[in-house]
Structure P
Amino acid sequence: MRRYHAGTDFTRAHSIAELAHMARRRLPHFAWEYLEGGAEEELTLARNRQAFAEVSLLPRTLVPGESPDTRRTLLGEQKKLPMAIAPTGYNGMLFRDADIHLARAATERGLPFSLSTVSTSSMEQIVQAVPDVDLWFQLYSMSDPAVQEDLLQRADALGCKTLLLTTDAVLLGNREWDRRNFARPRQLSLRNKLDVLRHPRWIRQTLWPHGMPSMANLDRYLPFDQRNAAGAAHFIGAKMEKQLSWEFLARLRERWPYRLLLKGVMHPEDAERAVQLGLDGVVVTNHGGRQLDGVPASLDCLPAIAEVAKGKLSILLDSGIRRGTDILKACALGADAVLLGRATLYGVAVGGQAGAGHALDLLSHELRLALTLLGQPDLNQLRASRQRDATFSVS
């Protein structure tokens, strides 16, 4: 295993792995586990990385390519890079106003930013702070129709034209690592309280002076004295729609007049049904290995989904992306773009907007360099071939 420099200057990080190392040192243990951990034995968490390692690259030589073309058509629009910020929850525990910092970093680079229902900055705060953001909103379906309708109306009023319905987290996965950090629900163990005191910089940057942030999108639905982390967590647990179905999705398709993506697809038959319902895209994901342990990597599922859905809707992929070569491999196997979760969270945890931007720049530089070294200067011309041992080669 490689050892990374233990410094704190994120601008000296040369990879996402180094940013992760810095984030681990900066964050208290419970916050790091929240960011990094997976479900149960973390088999799927590990598989997400291993799947990328098993795809080999087969370069061609004597191909000019100093300025590779990384443009990609996504949801009918051309993007400079095949990347967007994924929706991730409770980011304010990593860095104050982390969602705003992520939105600014993405917007500076012409990339979409996805905001979670359980974000610590509200959608209104995001648009106020970053008026030109390409805002995507990730919806956790609510059992209270009035709450869900209000969320949709708020997103519409702010000019959000892309909605992602997450369907693989109506119940939280068995995250044993999370429970071990708490003496009881939302009450840190003594050991973790003492560990927090060892991180004064995190306390100053994240907790001071108002304490743990709430889930700002949900504040208006809570009594005033419950507008805090505990109250919001209880609300989302109680109000999450547990009976999601294709009929629900069909009704949402009728209700939402703009772009609608289904986030949580791993089976090709589900991708086919998404096509039939007239959805605009799917996100191939196992929720970063945080839900059902033992499922395949997102990348493992991608080729079969691309076979039935490519060209009929946009295909995005997340989970396990740490290198520009990972993005290259995902695109070769059928993705139109990738959603970045942990990779940019490491950056924001150590450097706010600049740290998130550094993570994005590392990945975009690696992607361009990899295309040049591969002898394939056009991202759209990548080819993937299945080898005899069932792995893939990209050329």
Structure Q
Amino acid sequence: MIGNRITHRTADGVRIPGTWRHAFIRNGGHYFLTDLFIYADGIVDCWELVTVEEFEEKLRTGWVATTFPEGGEASAHDLAHWKFSEPESWLTPDLLVAEVRDTIDQLNGRPDSTGRCLAAVDVFLADRTEENRAVARAAFLAVPESQRRYALGDMDSKDRPLRILVAGPGARTYLPFDGTVTQKDYDSALAYFEERARWRAERSERVPADGPVASHAPAVQLYHSYPNKPVDDPGKLGLRNDYPAPITVGEVSYPSVAHAYWALSVVEPEVRSAIATAETATAARKLAAEAPRREGWEQARTAVMTRLLRAKYDQHPELAEILLATDDATVIYDDMQSAFWGDNAGQGRNWAGRLLELVRSELHARRAGIPGL
């Protein structure tokens, strides 16, 4: 149910993840289509924060509605207003509560009813006793009916092999139109699960052609700082753009990447010269902020920064070694002055960190002797 619907609320300074789904609230005889927010700590927001048990009471009283009267008036966030005509709902209070409980399990990384069902099925397939089948069947029927078709993650077969397996030969599934399970049906379901097990084993052993998705090295955070003088062993401080590592670009020498960046951003040559000789990177930024910017600078700035970073690590091999030592770690760059360059506790775009990762990759490629780099 979660999908890409990710939200959160903050309680006592703690960020609590959540998600949402659509629902109707009945207030004063009027039905409002709204968002029902569900959080990992078991709190549900249905126009007020309630526990799951209190949410069940909201369903029983009809505050959260799952049935609708003919001619009942409804609206959606002031976008539309209508009356129900031949209303039909697929939800029941029990079904909605079950979906909410599953969602809370998912938000906490726990097996939901589908996960518990598939675990019971694995036990049955390993030891095919009628007792284990009964446990698997009970676990399957505990999955909200609206979610059973998705249990196998197979939209071609849906849950047919599963409901036949847990029913067994000579029995009936929960769907009346299935009829009595024949031996042929059952053998086909067993074959399906054997093929599924083989496919899952192969997938778990498969190595992505382009390597792993995630970094294996711990993330590196470059905290905001004001380094004014070079030191013998700067460590990760030397990866900051304002670290005093002089670079030459064309015929001009700059005290740091930051000096070069701000100097190149302005139109007036005299201001550019003043920035290039500013005592600190902070002073360089201040001078640039007070001067007219080059036309098209916003579109060009990442290319300029990439060029400057390449110059820095080409001209300072000792700093290149520090960057290479971060391996494939995510680089989190703090910049209190810029949400574009800085990550800033997840509120920024972290372009400085991303470009450092790019330049690091180029250094690794060069060291590996990859042609053309």
Structure R
Amino acid sequence: MTTATHPFDALMDITTRPPTVFVRGEGSWLWDDTGKRYLDFVQGWAVNCLGHSPSQVVEALTEQAKLLLTPSPAFYNAPSLELAKALVDRSCFDQVFFANSGAEANEGAIKLARKFGAMKRSGSHEIITFEGGFHGRTLATMSASGKKAFEPLFEPKVSGFPKAQLNDLASVRRLISDKTIAVMIEPIQGEAGVWPATDQFLRDLRSMTRAHGLLLIVDEIQTGMGRTGQLFHYEHAGIEPDIMTLGKGIGGGVPLAALLATEAASCFEHGDQGGTFNGNPLMCAAGLAVLKRVSEPNFLKSVVDAGAYLESELQRISARHGLGEVRGRGLLLALDLKLPIGASVVAQALQDGVLLNSPQPDALRFMPALNVTRAEISGMIDCLDAILTRMGAARRVA
């Protein structure tokens, strides 16, 4: 038996982490165990949609914990019923299945589509997905993803996920066959570097899938719950998908996800789908608190306004330093750095007390709390400006 010499050693080493240990969070701010404060523009990869430890979520968890943690998913519980009804009332869907993570919700969407194909399309099972897409880390969702780094891992993967090109309708059409049952898409490909599907492409995709009798699945794990200025991103395009998945922001910091479907697409039979913690009242109480806050009058307008300010400030920084485009929508944006300096920028920002994310070597991704202030945006921009100035000076000297 070996003994870990440091607490870090007891955690399985699955990613590079700085030696920072966070102990407290409030709104857009985090504190580490030395008392240093950090401005957070990652927010758990768009998880903390109301910031760190928002009062609404804390109060909901506290009150529900006094009442009931979980009775088992074999029974109804009040928070899950209330949250399911609220999601149905605010969307184009009819039924909800709760899960614990976005990957689990996407796995459920894949299973639902394949069940639909088995029942109604003579066993059709292929789901067209997109190069650059990211749908999770289960074997099926990794197979559905179009992330190049996944290709050599954990073979053999799950078959049945031909890949099209984002915003290229002809590439989708070429892949449709009698084996096809659905098309699955992220409205904005976050992990690939924040590449949006155009509204027109989403509309054309909806028309094409309807014409061929196929299901349209929108993966709104990252874009849902107000992130792009509408409660759900599909609303921007004015379409009605058959299936949608939610995660990240729906729990406001706790593990909660959801699979939503129209009545026509909801074909699971008893025993097909389940999960020990699915729909437990503690997590659903948190989700209900998040949904109520995000649905308040003018909240989404404030997201649009903050997103417009962040976008304009990033464009100003880009012009000042000779960088590339600003991509995305609302408060899910990326800055094209043109050079593979993302990791260096992120590391320097951490030293300066700002948390940034570089999903690709030449891009920065910004996912602040939806209630981020203009002053907090300005603080991040000032930090980024200073870093880029130093890096530019260093390149000129070199």
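Computed from the coordinates by the stated procedures, all read-outs in this text should not be read as laboratory data. A quick note: this is a predicted structure, and the numbers were derived from the prediction, not measured. Cβ atoms are built from the backbone, for glycine too; each structure is taken alone.
Values computed for the structure shown
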| item | result |
| --- | --- |
| Structure (P, Q, R) behind the derived value 27, 25, 23 of Cα extents along the principal axes in Å, for residues 132-195 alone | Q |
| With distance in nm of label points 7 Å out along Cα→Cβ at positions 20 and 228 derived as 3.4, matching label from P, Q, R | P |
| Highest-scoring label, criterion being mean count of other Cβ atoms within 10 Å over residues 108-115, among P, Q, R | R |
| Top of P, Q, R by FRET efficiency 1/(1 + (r/R0)^6) of positions 60 and 316 (r between Cβ atoms, R0 = 35 Å, to 0.05), largest first | P |
| Comparison of P, Q, R - label where FRET efficiency 1/(1 + (r/R0)^6) of positions 52 and 252 (r between Cβ atoms, R0 = 30 Å, to 0.05) is highest | R |
| Structure (P, Q, R) behind the derived value 8 of relative contact order in percent (Cα under 8 Å, 6 or more apart) | Q |
